[in-house]
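No lab work stands behind these numbers, since they all come straight from the coordinates. The model shown is predicted, which means the values in this text are computed figures rather than measured ones. Cβ atoms are built from the backbone, for glycine too; each structure is taken alone.
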Structure I
Amino acid sequence: MTLTGSLDRLAPSPDDPAHIVRGRERLVKAAIKLFREKSYHATSVLDVAREAEISVGAVYLYIKTKSDLLALLFTEVVEEYKQRVYLISELDGTATEKLRIAIREYYSVLDKYHLRTEIMYHEYLSMEPDVRTYVRQVEEELETAVCRIVIAGIKSGELAQLDARLCARNALWLGHLWALNRGGVRSSMTIDEFIEAQTDFLVRALAP
């Protein structure tokens with residue numbers, strides 16, 4: 001999947017020059033810091049430019065609007081989802097094995113980018129409509145990737161006859177407990193312990 005409409009300009013490219021890559025990294029790091037400290041609404045593009053030590057004019061090489069900063073935070077995360085989660089259903093192995101891999105990869109990405117995930121949730125309504133649409137598309141494609149694994153397991157008799165889409169949705173949303181630190185979960189266990197516990201729970205729940 002690619003960024004839709006005018007958002008395609010925000011997607012990183014392997015052909016980007018080194019200075020563009022470095023500038024984008026500095027811009028994203030500054031936006032994360034300020035959005036968490038001051039909130040999106042209380043942060044201006046000028047604030048982000050100063051924090052990133054980039055001129056305001058240079059900032060507009062990467063974005064066109066302030067809302068684009070939110071989308072920019074998300075593009076790198078999506079690239080990792082595409083590389084690590086989307087095609088797991090095509091691997092060799094049982095449905096249970098592939099489900100375990102999918103959960104580990106998805107939760108690991110959430111852990112790596114948990115600060116961005118927090119911001120995306122808190123500032124969802126601040127996004128422009130096309131950015132919100134893109135976020136929903138990503139969520140749906142992730143669900144579909146996991147759903148394919150569950151459907152294959154149901155057909156083979158390896159998994160119980162349950163609503164595959166709902167099972168996939170539950171698997172993904174359990175990971176958000178970690179990303180959003182609900183109940184202080186990150187202070188009570190490591191990410192590996194969380195992944196193991198949630199995976200065991202889901203596999204038992206889906207057993208026929």
Structure II
Amino acid sequence: MSKQPGFIISSTDEVFRRRILESAKMLFIEQGVENVNMHQIAKMAEVGQASLYRRYREKGDICMEIVREECQPLFEEVKVYLDQSVDMAPLDQLYQVIVKFVAFLEEKTPWLCAVSRASSGFRPLQSPLYQWMRTICRDLLNEAVQRGEVADVDVFYTVEALLAALHNLDFHIQDQGFLTKRILQGLHRIFIEGLKEIPVPKEDMLE
């Protein structure tokens with residue numbers, strides 16, 4: 001079997017894994033996730049279908065692994081940012097995380113958005129990418145509450161509403177023609193400025 005460009009060879013299993021993932025990624029980009037089946041992936045990867053199914057029970061499992069690999073740079077970038085910005089207000093940190101998340105998805109739209117949806121068996125917002133984003137956002141929003149930046153907010157539901165807004169980013173950009181600047185301004189207005197505690201004027205407190 002010929003060695004294909006871009007495949008990292010460290011063991012037979014790793015060769016097969018890389019062939020499968022790279023082939024699936026190529027097919028997803030070219031044809032769309034919904035139009036690709038396991039037989040096509042096995043054929044392009046030059047592995048038997050039995051070998052493919054031993055490693056992945058279904059297409060969603062392949063999507064899951066692709067998402068993890070593709071998103072690792074984002075995970076690392078955000079971790080470094082949060083480690084270096086501990087003195088910033090949590091809501092400001094949250095917004096910068098949103099900016100990085102949107103920029104990352106925009107670069108890989110539309111194929112990674114579709115792969116992310118497929119990786120969770122089409123259960124909304126359950127892919128590794130959104131599970132990670134959910135944890136980050138909850139932690140930052142809880143910290144904002146503890147510091148008094150926001151008050152009387154349902155952290156869990158607010159984060160789910162934010163993730164829902166981010167979930168169809170490819171649709172907003174490609175089908176609705178929204179510019180990234182417009183999307184980020186809207187998200188900032190609703191989920192950052194809209195959550196901030198408004199100081200009560202002294203004269204109102206005296207009444």
Working back from 4.7 (distance in nm of label points 7 Å out along Cα→Cβ at positions 46 and 182, computed), options I, II, answer is structure II
Highest-scoring structure on distance in nm of label points 7 Å out along Cα→Cβ at positions 78 and 174 (candidates I, II) is I
Origin of the value 105, where volume of the Cα convex hull per residue in Å³, for residues 118-189 alone was derived from one of I, II: I
